[in-house]
1. Please state which of the structures 1, 2 yields 1.23 when Cα Rg over 2.2 N^0.38 Å, for residues 20-59 alone is computed from it.
2. Out of 1, 2, which one gives 2.3 for distance in nm of label points 7 Å out along Cα→Cβ at positions 52 and 92 as computed from the coordinates?
3. Starting from the value 27: which structure in 1, 2 was relative contact order in percent (Cα under 8 Å, 6 or more apart) calculated from?
4. Tell me which structure, out of 1, 2, gives 9.6 once mean count of other Cβ atoms within 10 Å over residues 36-43 is calculated.
Structure 1
Amino acid sequence: MDNGERCRLYLITPPELDPAAFRDTLAEALDSGDVACLQLRLKHAADDAIRRAADALRPVAQDRGVAFILNDRPDLAVETGCDGVHVGQEDVTYAAARRIVGPDAIVGVTCHASRHLAMVAAEEGADYVAFGAFFPTGTKAPKTRAEPGILTWWSELMEIPCVAIGGITVDNAPVLVRAGADFLAVVAGVWDYEDGPAAAVRAFNQVFAEIA
């Protein structure tokens, strides 16, 4: 997951989805502009539902060079051929996740608004750290609120990429890009965009291009 010279989009799936129906929506969105990765996040789904969703959506992402990340479950990430896993502070530890997925897979870690947690994750070998929530979000109840300054602090100090998450839209994205975010993790800001997900991907990439 390389952010290159400018901020990139990190898509997260809607909280609930029908994989067969969502597949075409996803393909159209990914074909509309640069996307670094897609995280499959189905917090309350049964294992078999996660497997079905991964099997349906992973090829759509990987065929387009988009990394496919599974939330929370390193075991299922390996089983379903994902490129990596994202773990929260209440999920399996980074060390345990790394043992399960192996040395070459992507492992990202939620660090909320904690500089300490981010430093620990980096020292352990995380491929990226995620900060947030930066804005109010209806996708999940945020445990913390983060300020853009943490992105600036991190980007000036560390080489490991940082992901900003939480209520991010096309309109509020610029402040996070300017602060130093390497990736913007977006859910409703893309899937619920008034002109459709494909238009949202184009709009986010326009923001990145203008600020780069």
Structure 2
Amino acid sequence: MTTKSFESWTYEEVENTFGLVRVANHAILSEWLDVINVTIEPHEANNLQALQKLLRANIDDWNEQELEICFIGPLFLLIDFFNPHYKPFFGRSLSAKLGSITASGVADFMLASGRQKPRQPYFCLHEYKRARGRDNDPLGQLLIAMLCAQAKNNKVEQPIYGLFVEGRFWYFVILAGKEYAVTEPFVATRDDLETIFKLLRHLKELIERWL
């Protein structure tokens, strides 16, 4: 049995090793992107504007932890991911046996069932790196984490939702069976931030369908 950490995977290696296929369009991703009925309350819009002002002033200087603490964390608190059936987990270990390989690592953020530690993950986020000067593959890390989440899932047909962040650029990802799809980047320093917020809020509804 070979053990390989999340950090050492590229998306091409994940595709070749586990037979994943990237598709240009997928019905599950299209459903996630349909946020026409998701609303933003006035106080939420004010908070988003304040967070975006902070992001614009600091995005080129923040490291991963600063981006997480100063922007991503407050944004996720505004979404309110706490639920009787799942909760947010930051920086928790995740591992699974995928054929002859054990993949393991730390998920920067997960939505999962469990109280003290995550049990069944529904959503994974990687990673808080700036786009410039990166020395690894955030999509590869996300995909291998999503495969681990899929392996731990009791419902084989249930999709796994994901997101990877490169500074101001946010990419939303779905994994359904052996197929995955990735959005074009949403730019958090622009008007896209409202769409990012709506997508994260819509995520709660999509996950709760499977509970």
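We did not get these values from a lab; they are worked out from the coordinates using the rules stated. This structure is a prediction, so every number in the text was calculated from the model and none was measured. Cβ atoms are built from the backbone, for glycine too; each structure is taken alone.
1. Answer for the origin of the read-out: 1.
2. Derived from the structure labelled 1.
3. 2
4. Among 1, 2, the structure yielding 9.6 for mean count of other Cβ atoms within 10 Å over residues 36-43 is 2.
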